[in-house]
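*Asks:* Listed after this line are the structures, all set down as structure tokens.
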Structure I
Amino acid sequence: MSTITSNNIANSSGITDENISFSKTWCEKQVIKGFSSICYYGTLTYTPSRCSNCGFTSETVKIIKYGTKLSRITLTKSANLPTYLFLKKQRFYCEGCHTTFTASSSLVKRNCFISKRVIQAISSEGQFISSEKDIAYRHSVSPTTVNRAIHQWSHQFKPSYGSLPAHLSMDEFKSVKSADSQISFIFTDARKHEIMDILPTRRLHHLKDYFLNYSYEARASVKTVVVDMNAPYTSLIRDVFPKAIVIIDRFHLVQLVMRSLNQTRIKLMNRYNTSRPEDKKVYRKLKSYWKLLLKNKTELSDSDYRYQRLFKGPKSSMGIIDYIMTLDVEFKATYQVAQNLLVAVQHKNISAYQTLVLSENKLISPQMKRSLRTLKKYLPEIANSFKYNDSNGHLEGINNKIKMIKRISFGYRNFTNFRNRILLGFNNKRVAS
């Protein structure tokens, strides 16, 4: 066969091993595993420099050719069809140790029948949201092979206990049943948004033992840690990061206030008897316009009138809010406190925020009073969120993607497999072969 033809075969099939030669009928279609497939036919042979068993060189002992062994190697798809290489591998006999060994190729790893390019393609595709079963189908391999490829890649990810980023973010997410309380712990680089590690539990003593594996110099280099309003986390940070400043994520304090406002709305709504026509009208308005009540007041309009079915006429968004404020004094006071807190957070006005949290307002609902007590408890940490721009926004996005990976994969049972899949899914670097 001419050199040009051999190069064409190598380019079309991705088989670049110079020790592989092709027969005259080098390619044909066959039905394999019930699918029409492209099959290449080649022979792997060369003169070995040493015995792979005893290590003696061919100059020291005689190594002779000893027949061939046929292997079917899975390649990357060609023309969207499963592609295989039927390779006759040369077998050798060493007269020094009286053993046989088989020729090896750069195409596949030793004792493996799936090419390195397929393994690399599986790992690369694992970075996107897709189930392992779908990846296996697209590459004509088994789901077990996909899981093994992901596990093989995970060995590249080893936390360095000698260093830590200066700015960290911590959170938890719903993991697998085998995890403690089904909740796992995740922490990231707050600036680069890279996952540092995922732990199977959020228990304080486990987290403390883990972080104490890092050197004191590494832990002392941490300047800020962003967390939610979770008491164990603040205790952990004080114990293991001697110089770190604790920052409560602004999203969580806004979420806490808005949740209290929504609970107050539901309590007010349930006071109305839906069996009475007049009460039912008010009930439906409180139920339908819940999103409007949670909006920042600056986003509302008092000039844009639109037809509102429940009011049977045109009404502006501010007009709807004004109507709801006339229904109950407690709800009006609670709404005003929530809006004032939103404005203080939005403009990073720490003095206004402290005044709202520390002042006593007897008119607000019990739900809002409870939330204000929580905000008062974490006031020093929340004050830091007004000084620094770091937040857990990126971590909330990571948790959302984790949920999507879990949902599209119909759940995971094993924490290690789930962790490996997450780490691969957020690996932005090129996957090594």
Structure II
Amino acid sequence: MILRAKAIWARKGRVITDGALQVCGDKIGRLGRRDEVVPDQGEPVIDIGESIVFPAFVNAHCHLDYTGLAGELTPGKSFTDWVKQIVEVKRTLTQEEHELAWLAGAWMLMQTGCGTVANIESIPGMFARLANQTPLQVCPFTEIIGYNEDEACEALELARRELSCNEPLALVAGISPHAPYTTTPESLSALAGLADELNVPTAIHVSESMDEWRMFTDSGGALFDSMRALGRPSSDCGLGTPVEHVSRSQGLAKRTLVIHANQLGESDYGLLAKPGVSVVHCPGSHAWFGHERFEYERLAKAGVNICLGTDSLASSGGNGSAQGLTMFNEMKRFSNQYPEVSSDEIIGMATWNGAAALGLRDVLGQLIEGAFANLAIIPLTNPLADVSDLIVNHAGPVGSLMIAGKRVFSCPKTIAN
């Protein structure tokens, strides 16, 4: 099948005017100007006219099962207050409610052009039950929480068990030690070692809040007091930044997605620039909590691979149906905060950078021959405008979405050769 469009945003730095691409099964075949991509005898041609085709988004961080929590929580007086809220609310939810929220979140992402998501799976077995109920390419990261030494072996066993179930069902499956404050240095090291042994990525929330910063730099603050009351040992606190703590604990696997990195010290930039480490920024969640400015410029200058993620609706506020999980909102927020960063670069953060973080740089996040045919389509509303700007500033759902060569939704017109 040949798709023709007025504009194709193929990858960062390449926009094809009057373009065409060939879909061969679940992959992309030829790509170029429409006069260069000639259909084979009898091959169907779909001309979508004044439209923009671009790679389906790669959402580098999400909690799909929190989708039902939109508007249910407040930032509180501190991050620790919010953590206590979400723990209490989760205790009231049934398995069915978690699963319905997971599926609703997946649909929200697809409606707004997302084809792949790195999702934190907090409930063992849930991904395996739901994977075949959505075409969204969910990359499950099994969440591990355990801040007592006797839980270390149990955590490793859970990670191994979930990986064995999830890997056959996903492009990539990984491990998510939740955060430095909910794990021990020994667990961080063991889980990173397991990830490297099995050649899978890890994802960990690091330096998300000032409360976490104070816990590890000063041995104080609300989070320090709360975790100590729960029985977490505190001998590893007061020794440096949260990033330094993870690095010192040998908790950075060969492929690690560091989620948030909102509070950073001078030494942290070099640690995060380590090969295989990526930082995931979630602009909506960052704004909702009122965190200090995300240090994009310094991270980018250090050579860090920076990706975008939606996080969850538990940290966005507002009505879920109005806000939703959408990478368009994340791109717009980032663009407003960093107007000097080109739209072309921002789209790259929402597509290829996330694919690279997952180890899928050759098959996701760009429209090239041999990559998965994951693509979204929106109207070309202004032929004189920059195509990248139109993508970043698009509002609402996309007109069409294809994942692995299969249309999730669309109503294109087929034209005879």
Structure III
Amino acid sequence: MDDKHSNHKFEVVQTECVPLQDTIAPPDLIGRLLKKYVIISKIDEGSFGAIFLAKKLTTEKITIDRNFDYSSIPEDELDKYKVVKAESNFTEGGCGLKMEVEVLTNIHILFPDTEQFVKIDKPNRRNMYSYVFMTLLGRSLKDLASDAPGGQFSISTWSRVAIQGLFAVKQLHETGYVHRDLKPANLVLGHKNDFKRCRFVHLIDFGLSRKFINIVNGVKCYRKSRKYVDFRGTEFYCSKSMHFDMEQHRIDDMWGLIFTLMEMYKRLPWSFVEKSEIEAKKKSTKLIEILNLLPIELSEPLTNLNTIERESRPNYEEIYVGLQNVMIKNKCSFNDPYDWEAIVNPKSPSMDKFNCMLEEFKKDRLDDLIIPKNDNNQRNSQRSTKESVPLEANVSVYYEP
């Protein structure tokens, strides 16, 4: 239960009226006491969910301030703060927070020492909303890129965050889930004053994720693909197949990651296209257009990615080697300051481990996964009968050379 009442004496100073609205809209929890934490400000908000900053209840005065700058929290105060992610229980298609908790719980079981995912604590469901406590992080790659010249990182920073993003996606896949919404806003650095996490890229936001593994009589089986799925993700970054209403697989996450990285390296083939024309441009884009906007060291790995059967394992290790070669060519070090760092925090752990992870990227923790044959062809798909307009004949979700 939430801590509505407590014998602990404390003082909360409100800078404005903060009524609670238990509706289908994102819950407004500012000023509430949850599990001995006071909600002091809102960090972000979506259509159905919101992210809040919470401070541990102590004898000191706690000020509620919607404009509180959480990036200013000093290192010795960080342990007093957590993020609270809350969502209405009446969202269409179910509460995404349930999937979020499921994904992160299973990731930490398989990878207990992972540095690419936040820790969660105290998940709770109330009548109108659900919430969970999470590690407080810092700025997203989207925010950091917006401060960079031309919205692009240096090759040193770009290649290093690319490797970390790739590693995070591989760990997610090996846990049995696809993300389905890879984008710069969902790759986040640790809090700048958290020396243990500030240099690590974290993959976040699993509300749209989907489990692609079923356990049948103790055997890992790939879930049979649906013939038609509603759109999931973000149009600008999603894979080509999503525009044809197809099931999303690991390979689709890989293209979502590549498109995310492309934008922070140069641009995307559809970067300057009208929003209404993005889908058409993405459907007509050729592989060479993608390769020309990336380092040449990725040409062969991505050409190979473009040939992999949709339900098969992506070639993580080839892409990792390609990114390593980018770093070697440009004389980059994993311990160099990032573009947004004046100096590296001397207490931060060494990042050299990312320079010797080839065996980890080669490792296949799903080598016993059984992939059944689907009725829908790997390269072509038909809409279900609920759609009156047929899918384009002989559609290929692979990129033409």
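*Asks:* Match the computed value 3.2 of distance in nm of label points 7 Å out along Cα→Cβ at positions 263 and 359 to one of the structures I, II, III, and report its label.
*Replies:* Attributed to the structure labelled II.
*Asks:* Once volume of the Cα convex hull per residue in Å³ is calculated for every structure in I, II, III, which label goes with the largest value?
*Replies:* Checked I, II, III; max of volume of the Cα convex hull per residue in Å³ sits with I.
*Asks:* So, one more: To which of I, II, III does the computed value -7000 (helix-only ellipticity at 222 nm (-39500 (n - 2.57) for each DSSP H run of 4 or more, over all residues; to 500)) belong?
*Replies:* That value comes from structure III.
Read the figures in this text as sums done on the coordinates, not as results from a lab. Quick caveat, the model's predicted, so the values are computed rather than measured. Cβ atoms are built from the backbone, for glycine too; each structure is taken alone.
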